[in-house]
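**Q** Listed below are the structures to be examined.
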Structure P
Amino acid sequence: MQEISWEKNLRIAWIGCFLTGACVSLVLPFMPIFVEELGVEPSQVTFYSGIAISISAVSAAFISPIWGILADKYGRKPMMIRAGIAMTITMGGLAFVPNIFWLLVLRFLNGVFTGYVPNATALIASQVPKDKSGYALGTITSGVLAGTLSGPFVGGLIAELFGIRNAFLMVGALVSLAAILTIFFIKEDFQPVTKESAIPTKYLYASLKYPYLLFNLFATSFVIQFAAQSIGPILALYVRELGQKENLSLCLWCNSF
């Protein structure tokens, strides 16, 4: 059995979650502008921008349970690597899309193959001592939040200085860095759960002291994310409507403060 340092894994997982969170939010500020550049009619820009932003989350919601089953069977590290490599292609590939159809295809596939953060969280939770679990999981969460909050800041600046398509290439490079760090520095001694020792979901749910809290947490998280993400498809267009015609990406960068 290989020696595993959960502290080292936590540091690498934090970096990976930071990069992943940043890359997911990095593309949001200028997505409506990019949709326009792809030739979409002005009256339909908001509609297609909303689809382009939300389609990843929708596909992830349906596919994530399947990746969870595979993670229980083969381990969390392989799923982290799978997500990192796939997102390198789906997010970096946005730099080369010729029209709105391929933009939506890659955004859909991005949601299908996502899953770096939940698997990183599960891996750390399975390795950290119980008395350090709060600290470790809080640290992972801070990486995700720091990346998500700084993503629009970096994305707007890069898009203004180097162009939107080059910003997508940078996203792909950052996600690939997360995958490389995971391959070489994350250690996992995974022992799959046998069918005999697995606890059925209904019994696990029944064993919870306050099972209704799961629904409350789901509903609260849904409302928060719905409210926070709903302005994404219209923010750039609204800023332009207010009179800002030039350096729109830079204005969105300033708005991220």
Structure Q
Amino acid sequence: MSYSYDTSHDSPNYTPEAQARSVFGQPRVIKGITIHHWGDPSTNPTFEGVRDYLCRKNGNTSAHVVVTGTGRRAACIVNYNDVAWHSGSAWGNARTIGLELDPRARDEDYDVAAEVVADIRSAFGDVPIYWHSYFTATACPGKWDPARLDELSYKKYSAAEWGKGGWKAEYDPTKVAQPTVPAPTPVPVPEPTPEQQVPSPTATPEQGGGLPVTEKPDYSEENNSLLKQILSIVQAIFDKLTSIFK
């Protein structure tokens, strides 16, 4: 079905590829995808709020892509070759791509996330899907089922321009009553190794490390400051218009 792939927002919260070994004890080699959810869906978190929080200055967390089925959108905020701070694990950060997914986990959220995974795999190979609690004790990724996402992703194709893919013809529900080819069975992810559970040096438990984005201590404060900035801009525009039409 395609989705909107936005690359216009950049997070300053990451480790450059060249510094990965010195910071995490290993090079930046992409071996998987790690999924997260934004936090409690009953608090009505927004795509924009999460994206902007992860892009704030002097932050302690980030991800590579923020994804939602609402409006079918994905924002890449950290270059895939660089290390985003998302898993709480040195291995998880250095070796995986972090996806922040809409916690409502609706069918449309799965659909867009599956297309994002298909796009990532087109560039980095058939890497497995991990989840935040695989690396550290946390309730994240909430309602998300990695196996369901994995299976659905194999029914999607990636186009030359990311975000322009969709259903493979043999699985397209608008064209076939039943799939003519069974979807590949995802390979189970093995139990984490001791290396994979070594804490990341960028993890900051005192600042909400391990918590979903919207449950971090400074999330509400940061979003309130963004609101204040917006209101300030609106007020400045209003004042300007008032002075013009006096």
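**Q** Thinking of P, Q, which structure, once relative contact order in percent (Cα under 8 Å, 6 or more apart) is computed, gives back 37?
**A** P
**Q** Here is a follow-up. Which of P, Q yields -9000 for helix-only ellipticity at 222 nm (-39500 (n - 2.57) for each DSSP H run of 4 or more, over all residues; to 500), as computed?
**A** The read-out comes from structure Q.
**Q** Identify the structure, out of P, Q, from whose coordinates percent of Cα pairs over 33 Å apart was calculated to give 21.
**A** Source structure: Q.
Where a number appears in this text, it was derived from the coordinates with a stated rule and is not lab data. For clarity, every value in this text was computed on a predicted model and none was experimentally measured.
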